[in-house]
1. A value of -23000 was computed for helix-only ellipticity at 222 nm (-39500 (n - 2.57) for each DSSP H run of 4 or more, over all residues; to 500); which of 1, 2 is the source structure?
2. Given that semi-axes √(5λ) of the Cα gyration tensor in Å, derived from a single structure, equals 28, 16, 11, which label among 1, 2 identifies that structure?
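Only the coordinates and a few stated rules stand behind these numbers; no lab work does. Keep in mind that what you see is a predicted model, and the values were worked out from it rather than measured.
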Structure 1
Amino acid sequence: MRSLTMSQEKQERIKACLQELATLLYSEADKSQLIDLEGIEKTVRSQILELVSPEIALFLLKKKQEQK
């Protein structure tokens, strides 16, 4: 796996997108679970596994298929 060397501009864009994503995910989160670090971690992990990772995987698969 190659090392990530990303431009500052791309890093800032990722941060902006993540802030927007975090806002959306927070609005749907069970706030009663966000009272301690463990609850926050479980909530984030669950949302990433359920909503974020599958979309990234599908995107990467599509890109791989386009290369062929």
Structure 2
Amino acid sequence: MAEPFRGRGIGRGLLRSFMEAGVRLGAGKMFLITGESNVAARGLYESMGGAPATQGSTVNYWFPLG
């Protein structure tokens, strides 16, 4: 169902907004979790500077803010 909405910048815009809100609130980093097999999400997170830390069947991403 998400396929028709891919490539429109929606996820990138949402992630950027979360990151900007974190900076405004004084956060130094942000993390999120996705499934190891979620290739589309992982590509987005890595393209925006997220660094993966794999733990089992989930992958955590840390983003430096600021």
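1. For helix-only ellipticity at 222 nm (-39500 (n - 2.57) for each DSSP H run of 4 or more, over all residues; to 500), the value -23000 is produced by structure 1.
2. 1
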